[in-house]
Structure P
Amino acid sequence: MLAPELLAGMASGCWAIGALFSANASSEMGAFAFTRWRLFFAMCLLWLAAFYVGRWPELTFESIAWLSLSSWIGILVGDTALFVCMNRLGPRRSGVLFATHALFSALFAWLFFGETLWGWTLMGSGVLVSGVMVATLWGRREEETHAWENTSGALWIGVAMGLLAAVGQSVATLMMKPLMSTGIDAVSASAVRATASFAAHVLLLWCGLSLSKLKNPLNWKSLLNTALSATVSMVIGMTLILQALKTGQANLVAIFSSIAPVLLLPLLWAVYRRQPAAGAWWGGAMTVVGSAMIMSSKI
C-alpha cells in the first residue's frame, strides 16, 4: 500500500497533466459547458470502473448524500470557479491561487479535526507550500509571452474565482475524510461525486442559465481534450485523493495535492520550448526539500 502522501502527490501529477488538456478546451467551450462535458466523460468511465470493481452496492443513502454534497462544493462550485479563473488568468496564475487550498485545508483540519503539524512536519509543510508559490509566481521569464499568460476581463474576478476554487477544494476534501476513513470504495465514491455534479450542471442548463451554454460550437478536438482531462484529472486524480484520505491526515493530503503547479512547469516548458526561469528551479528544489522533510518525520 502506497503512503497517502505519495498518492496525493500522484494526484497532483494527474491534475498538472489535466491542466494542459483543459486550458484551450475550457476557453473555447466556456467554464460551465467544459465542466459539464468533463463530468459526463468522467461519470461514464468511473461507473464502468465501479461496476468492474464490484463494491458499489456497499454505498448507503447517507454516504451517497454526503458524497453528493461534497461534490457540489468541490466540483460544481470549486472546479467551475477554477476554470473561470483559468480562462481569465491562465493556468500558471490560476495554479498558484488554487495551491492556497493547502493553507485553507491545514486551518480547517485544525479547527474541525484537531489535526496539527509539529516539528519537521510543520517545517517541511511550510517549505513545500512556499516552494509551490515561488515556482509558480517566478517560474516564467519576463520575455515569454503566450496566450495562456494573458489576463482576460477584470483581474479581481479571476483572483476571487481562484480563491473560491481553493476554499471549495479544501472544504470538500475535509468533508470526505470521515467517510473515506470507514473504508468505502474510492472508485464508487468518485463515480457518485461525478454523477451528482453532472446532474447539477444539467439542471442549470435546463433552467436556462446563460453561463452554462456553450460559447462556441463543439468540435472533435475540444471534446477529445475534455475527455483526456476528465480521464487524467477526475477518474485517476480524484480517486487517488479519496484513496489517500482513507489513511492519511487531511492536512498532509491537501499539502501534497498542492504541488500540481510545480509539476506543471516542466510540462509548460515543453509547450513554450523555453527553459523555466531561476524561480522555477528554486521553487522546485524547495518543494522537494519540504517533501523530504515531511516524509523523514514519518519514518
Structure Q
Amino acid sequence: MTTQHSAADPRNAEILISLNGELVPRDQALVSVFDSGFVLGDGVWEGFRVVDGGIAFLDAHLDRLYEGARSLCIDIGLSREALSQRLFECLAANGMRDGVHIRLMVTRGVKATPYQDPRVTVGPATIVIIPEYKTPSEEGARRGLDLFTVHVRRTAPDMQDQKLNSHSKLNCILACIQATEAGADEALMLDPDGAVATCNSTHFFIVRKGEVWTSDGLYCLGGITRANVLRICRAQGIPSAEKRFSLVDVYGAEEAFVTGTFGGLTPVHKVDGRVIGTPPEDGWRAGPVTRRLAEHYRDLARAEARRSGEPGR
C-alpha cells in the first residue's frame, strides 16, 4: 500500500490523452522512440488534483514546471495561459470534474539520434497530459504507512539537484525498490550527512510536543503540498519548522505523516519497525495534529481549485 495506491477505475480505459495538443485515445497515445524523455529521461513533469471542476494550486504547479524547464534549458513552447487552457480542454473532452489526477509531462522533444547532447534535438518539446479517475485509498489513510529508511541517499545540489522535478527518477526508484523488498510501503531517505530528508515519492513530517517539523528542504523537491501544510500551520498558529533532524527524533515523535499532490496528508504508522505515537481509539492512525491539518488542507485545496476554474482567470 503506497500513497499512490487507488482502486482501478474502468472509466480510465476510455480516456482521451492530450498529445502535443491532439486528443487521442489512451491506446493510441504514443511517442517516438527517439523522444528525449524515452531515450534519456530528459524532461520535467507535474501532477495535479482536479476538485469540483478546478485544478488545486494550479499556479504553484506551473511555477515549478516552468522553473524546472528553464533550469534544463527546455523551451516548453507554450505560455502558461495556453498550457492551462490545454489542461482544461483535456478535462472537458473527457467530461471530468472531480476525483481526477493529472500527469503533465514535458520532454525536450525528438532527437535526430539517441544521444544526450540537447543540440541533436530536432523538434519542439513533447507535451503529454494524462487525466485519470483516481482517488486515494481509504485503507492507507486508516491504517497509516509503514516506512523503511533506505541506504540510498538524496543527492546534494552540486550533484543532481533534488529540486528538479525531472523525469530522471532512478534515485527514487532504487529507494522504492529497497523499501518494497523490506516489506514497507515507502522509503524514508536521508541526506548526505544522515539527517532525514524526504520519502521516495512524498514529503515527510513529524509532530513533536505539538510542533510540526519537516526537513530543511535542501535535499528534496519543492513540494506544493508541503508548502501548503506549512502555510496552514502559520495561519492556524501551529508551531512549525523546516529543520534538520535525525531518526532518533522520528522514532520519538507523537505523530508522523507524509504529503503529496495525490494523497494530500497520509498518516505514518511505523518507521523502521517502530510504532509512531499512540493509535487513536477510533482505529484511524492519524493523530490530532495530522487530522487538523488534513481538514484545513482539504478546504484550502477546494478553495484554490475553485479559483483556478473561474472564467477569465
Structure R
Amino acid sequence: MIAMNAKTAPAAETTTTHDAEDDIRNRDIRIYVNGEIVPRDEAKVSVYDSGFMLGDGMWEGMRLYNGKWAFFDDHMDRLFDSCKAVSLDIGIDRAGIAAALAKTAAANKMTHDVHCRLMVTRGVKVKPFQHPSLSRSGPTIVIIMEHSRAVQREHGIRLASVPQVRGLPHSQDAKFNSHSKLNCVIACLQAEQAGADEALMLDPHGFVNTTNACNFFIVRKGEVWTSTGDYCMNGVTRQKVIDLCRAGDIPVFEKNFSLYDAYGAEEAFLTGTFGAQTPVAEIDGKPVGAGHAGPMIQRLRSLYEELVRADTAQ
C-alpha cells in the first residue's frame, strides 16, 4: 500500500478534469426523466430508487458536436454490456436511447459543445432493502445535458498517489461505469488532503492504474504507456488514443509500470470524454515535464480533434 505524502503541497485552488466554463443557460435546462422532459428544478427521482438507495445503476458521459454524439456506438457498447452483466434491463434498445437523447437535445435547443450524463438504474424499490427483485417498476432513465466547454488552463493537473486502490474484478470490476463510485470519491478526498487535485490510483499489485476520474498515460522516450486495462474502466477516449497511436506509428504499450516510471516520465496526461487529453503537471509533488501540454500531448490532441470532427461530420 502506498502511504500518503508526508509533505503536504502548499494551499492552491483545486482544479479537476471536469472544470467547465460557467454558462448561465444551464440554470434553466430541461431534463429527461423516464420519458418526460421537465425543468431542472422539477427533475426528481424517488428516495426508493435503487440508484439513490444502493448505487445500483450504470451511466455514460457523452459529448454532442454539430448535432451528433461523438462515438455513440462505443458508448452504447459499454452501457449495454455493463447492464447485461448485472442483469439490468434498460427497457429500450439503442434506437430508443438515441431518440431519448434527441428529444432532450431538442427541448434544450442544444447542438454543439454539450455534455450529457445518461443514467440508468434498476428502478424504484417496493421496500428499502438490497435485493434486486424488490425493484419491480422497471428501470429509471435520466438524461442531463449541459452547455459545456472545458476550461483551457495554462498548467496541468496535480496528482497524488493514494492508499485507495482499484479492486479486483471479482470484488467490483472497475470496468463497470456504475453509480457505485465511493472508492473513487475516497481516493479523491485522499488526494485533496495531500494537496493535489486528483488521485492517482494503483491496482491491487501496486502498479499505476488510473485516476479517480480518468484514465492515465505517461510518455517515456517517445513511447506512450498506459495500464494493462485489467483494473480500470476501459474508457472510450482511452481506446481512441491507443488507436490513434497505432495508426500514427507512435509506439504505445498497455503494460504494468510503477510510480518510479511515472515520476521519470517526460509527459503525463489523463483521458476522458469531457477533458479529452488533460496534461499532468506533477505527481506526488514531483514535476512532470514543463508542467503543461508537451509535444506528444499536443500531437495526440490534434489527432483526436480530427477524429471527433470526422465522427461527427454531417
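A short reminder: the numbers here are calculations on the coordinates, not readings from a lab. If you're wondering where the values come from, they're calculated on a predicted model, not measured in any experiment.
Here Cα extents along the principal axes in Å was calculated and came to 53, 46, 37; which of the structures P, Q, R was it taken from? Label of the originating structure: R.
When Rg/Rh (Cα atoms, Kirkwood Rh), for residues 127-166 alone is worked out for each of P, Q, R, structure R gives the greatest result.
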